[in-house]
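J.: Presented below are the structures under discussion, each in the form of structure tokens.
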Structure P
Amino acid sequence: VPSFHTSLRPPLLLKRHKRAAGLILRSQNFAASLAELISTAAKSSGEASSIFTGFGQISCKMCDDIKLTMSAAWHGPSAIPRKSKPTAGGCLDFELKFDEDSRFGAWVEVKRSNPRQLKWAVTLSDTPENDLGWGVSLRRGSEGAPERIQLEGFLNLHLGQNATLQPGVMFNLDGRRCAPALVFRSSWFL
């Protein structure tokens, strides 16, 4: 089941890649990056084929602590989309950080094989390091259930500097059915 933390980024941006090359241009309040990521996938015939993912990101620090980040990725069987090997899909990701602890994010992902089946999420959180925090997420689509809508809310409790507890509630809406669940996450650092 996807969680709040996986709702922060599109699934395409969470995939692991074996090789990558990129370029970053950076100034005091602005950064731009381009990268090509390469992963392998097994075909039904048993042989491996390369999947290329192009990635671009622009980050701009505005007044005070506000930072806007926009990312995009597209993937397919070749580094440059062509008519014979079209792009398989892509995603757009926006994140607005108000300070180190507060963020608003939204993303959308589409696959060329079924463009009507959009995956998307909207998230809002405030998780200060030494205080009570919270977060909410509304998400549509997962690998197993593309029509499922998921709503999650949690509290962020810090237990000293090395431990965090996140009790929460999640609702999975699948058509007319609603399945509530209690969620409990913890992070420990030694």
Structure Q
Amino acid sequence: MKEISNSKKQLLKALAYFLNDKPIEEIKVSELINKAYISRSTFYRSFETKEEFFEWVLEYYMEGLSGASLNNADNPISFYTHYFDYISENAVYFRAFNNSSMWPQFISALNQNGVHIYQVFISQMTDNKNLSYLVSNYVISAHIGVVTSWLNNDLLVSPTNIASIVTEMTTSALKSQGFSLGELFNSNT
């Protein structure tokens, strides 16, 4: 993930602080800048609106999620452990993305990122683009269901445990169509 300015880091900390107490829709720019100890002009130099700031937050954490997973994709369990660790470490933001009517694109962004990753993996094992597309969507839809449920249930299972469960379920789903999850990761390295 690329380095961000100090003021943006402070805004992220301020946002996390307020997300612990109220829905994102109720957070005001004035609260953010006061808590972040930055000026109004600093905020508006980077973001035209509060909504633009929230869009940036979503993009920032989605990019981080992709990077945390893909950069550590030696094997399936490692991939999923990093994936769920990153979500757990940034749960306050991911819960807001998941539970806010402001971010219907959160699920879409999760879907697009995941489907693309799996299509790249699977296309290395088959020329059947339709099968690659369907299997990728099936797997990612299941992953999204697990992520949203996990977030809504206060991360009751550790990232390591959920990574193990998801690895097992994904292995079974892919095996049913003649693919090996381990081979998908080996073909990526």
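Bear in mind that the values in this text are calculations on the coordinates, not laboratory data. Keep in mind that what you see is a predicted model, and the values were worked out from it rather than measured. Cβ atoms are built from the backbone, for glycine too; each structure is taken alone.
J.: Kindly point out which one of P, Q the value 2.8 was derived from, the read-out being distance in nm of label points 7 Å out along Cα→Cβ at positions 119 and 175.
T.: Checking each candidate, the match is Q.
J.: For distance in nm of label points 7 Å out along Cα→Cβ at positions 103 and 151, which of P, Q scores largest?
T.: Answer by largest value of distance in nm of label points 7 Å out along Cα→Cβ at positions 103 and 151: P.
J.: Of structures P, Q, which gives -24000 when helix-only ellipticity at 222 nm (-39500 (n - 2.57) for each DSSP H run of 4 or more, over all residues; to 500) is computed from the coordinates?
T.: Only one of P, Q returns -24000 for helix-only ellipticity at 222 nm (-39500 (n - 2.57) for each DSSP H run of 4 or more, over all residues; to 500), namely Q.
J.: Ranked by mean projected area of the Cα convex hull in nm², which of P, Q sits at the highest value?
T.: Going through P, Q one by one, mean projected area of the Cα convex hull in nm² is largest in P.
J.: Thinking of P, Q, which structure, once mean count of other Cβ atoms within 10 Å over residues 15-22 is computed, gives back 14.4?
T.: This figure was derived from Q.
J.: Just checking, which of P, Q has the largest value of relative contact order in percent (Cα under 8 Å, 6 or more apart)?
T.: Q
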